[in-house]
1. If distance in nm of label points 7 Å out along Cα→Cβ at positions 182 and 230 computes to 3.9, which of P, Q did it come from?
2. With helix-only ellipticity at 222 nm (-39500 (n - 2.57) for each DSSP H run of 4 or more, over all residues; to 500) derived from the coordinates and found to be -7000, which of P, Q does the value describe?
3. Taking Cα extents along the principal axes in Å from the coordinates of each of P, Q, which one would give 99, 43, 37?
4. Just checking, which of P, Q has the largest value of distance in nm of label points 7 Å out along Cα→Cβ at positions 318 and 334?
Structure P
Amino acid sequence: MIKEVKRHITRETERVLWARSAGRCEFSGCNRILYQSPITKESVNVSEKAHIYSVSEDGPRGWGPFTINKGNLNNASNLMLVCHDCHKTIDQDKDGRRYSAELLIEWKRQHEQRVAIVTGIRPNKKSHVILYGANIGEQNSPLQVEAAVEAMFPEWYPAEERTVNLSMSSTHEDQTKEFWKTESDHLRRVFSRDIRPRIEEADPYHFSLFSLAPQPLLIMLGTLLTDKVPVEVYQLHREPQTWKWQSHPEGFCFRVNQPENVQHDPVLLISLSDRINPTRVTSMFTGNISIWELTIADCHNDFLKSQAQLSMFRETVRRLMVSIKEAHGQGRPLRIFPAMPVACAVELGRVRMPKADMPWIVYDQNNKAGGFVETIPIIGGENG
């Protein structure tokens, strides 16, 4: 009886393996490039073809379903393209328990599916990746490029190998006027240098923004981008920790609380990540104020899960700005006290209409100062 099948793999089968694997090791977690020396970077074939079900009936995983048609053991469906080290690791499992056929089949499927998804993105799905981080209190805000790019797939892919980084690290503390001036001046400068030319070139005319920074600076960045530029604004979720958008929570809605008296200077509390007690704001002013509030039923710092919620936020804010202007007039400044996710902060700035909206004065909660501090004025189309 035949106990072992010949290890003859056709050139056509090899081509299929290389195409489906994108020339990378299919062993889970390896992903090593197989057409280049890892040391000299010279072009060299370092690939090996590992059988899932063995060519020998007595092999670690036997013939399995190929017992009836053993000639198909050398087909692409039963082969993995791997590096030498991973092939050796698989072969050392003599009884096939640690690296079972079912496990290897699943690894092969996942790897080839990932290749199909990534290479299947249309050429018009290019997007400039923007990273913007600034100090938040005593914490810095590191942004990982790999995690950001992973969140974009399969809807978008990076237009350039290098990202557009708008970040800086100020030596000033964020309760000081110097901090806000230094950071806002830097943001305007790098935006004009790195973003505006890409907007004007319009190739591609799309941006993906990943940011972790104080809310006033994010609002300002939104006003620079405007809603005329197509931007996908991402939110870093806490549970699970990822930039990828999650499913939309059922029954979610925003709520607007209007003041009984609109004769005084307007103030807007954005109570989303946390509830802002109105007394914390009224104590800052000697005269009366008219408090408007944008809020939700359950305020917490990880409520924003879906793109649909962010779209609802934009629509609600746009209508709210019209209502406040109609009640108080366009000449009065609107003082904004925000407690919201970073994506909402950016979108708040993007929906602003420079010629139609009231001047904004944006505040920021600062623990060292013991409350809110005035930060950045946004007047007309310019940030003062």
Structure Q
Amino acid sequence: MQPNAAGDANFLRVERLTKRFDEVTAVDEVTLSIARGEIFALLGSSGSGKSTLLRMLAGFEAPDSGSIFLQGVEISGLRPYDRPINMMFQSYALFPHLTVTENIAFGLKRHGLPRARIAEQVERMLTLVQLKPCARRKPHQLSGGQQQRVALARSLALEPKLLLLDEPLAALDRKLREQTQFELSNIIKRVGVTCVMVTHDQEEAMTMADRMAVMSSGQVLQVGRPNEIYETPNCRFVADFIGNVNLFDGTLEEDETDHCIVATPHGRFYIGHGITGVLGQSLTVALRPEKIELQMEPPADTSVNCLRGRVAERAYFGASSLYRIQLDTGMRLQVSVPNTERHSGLMAVGSEVYATCAPDSMVVLTQ
């Protein structure tokens, strides 16, 4: 999604937001801009500060310092019910004694909307989340996915300017969660509401979000589109947190405009871009398992981008196979190989193999 105006790009603006609990800084001077209509994910492990940041957006926690602006208006001091924001909780928080229709209508009634308007909006929400056949059921008569859609419909019924999702799919089993990721994202996009979601699930964030922020120890380490963060992480933590990665610590041996060479104990790597570094400086080469090719015979040039080892472990996953290669240095290299042929054979444990990679398959990390 490409915002077409400065106001759209800064629809939600968080400036140097900080929250402490006793001696612990849960959120540490976070600054973010979120565009109108964007689905933005806060991604991090437990204790990273993502949930505290979401609660400050909702008004459930007061920041110690910093500001929150929604459409240019500061809302940091507003009470939760005075903010044009709705939050869908991980537990869904549906009223067990109310029907689907009554759950969706609850907030509309509390705001004193006319009965005809409530009926019209509930009908619209039921159609949106495809639950009209379940309108008279109560929560315990619904599947987990259906309960999740009721909670979403209730959150959207008041037409908030900002929708907050707290681990929206955590209560669902894996298969249903995978199906619902696209469904939930499509509903939010159809409505056009700006959304901030918290998740610890990388796949969920990468599937649903237009952009995401990776958080650790209360700080935002990197913001970008999912493919940007996966392909070009800006630090060792992000590279290791998002997906699987092989990390090689080494020193800068050569640095030119169109390439650089990094020497590591495991081998030399020729990377297809320069880094404007200092020769001899310490850095790390990040290489994703799916960027590596395995072959039984040595390539013509083994001086760069070639590691020799033996198959230590292997796992067959259907679409791909994962190999762990014991290098001569003792490091275990992870390699993901697509199973493009139905009867493709697996390399036997103990086989000697050569792992190679292209110059543009690696990222150099300086921190």
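1. The read-out comes from structure P.
2. Numbers: P: -9000; Q: -7000.
So the calculation was done on Q.
3. P
4. Max of distance in nm of label points 7 Å out along Cα→Cβ at positions 318 and 334: Q.
Laboratory data are not the source of any read-out in this text; all were calculated from the coordinates shown. These figures come from a predicted structure and were not determined experimentally. Cβ atoms are built from the backbone, for glycine too; each structure is taken alone.
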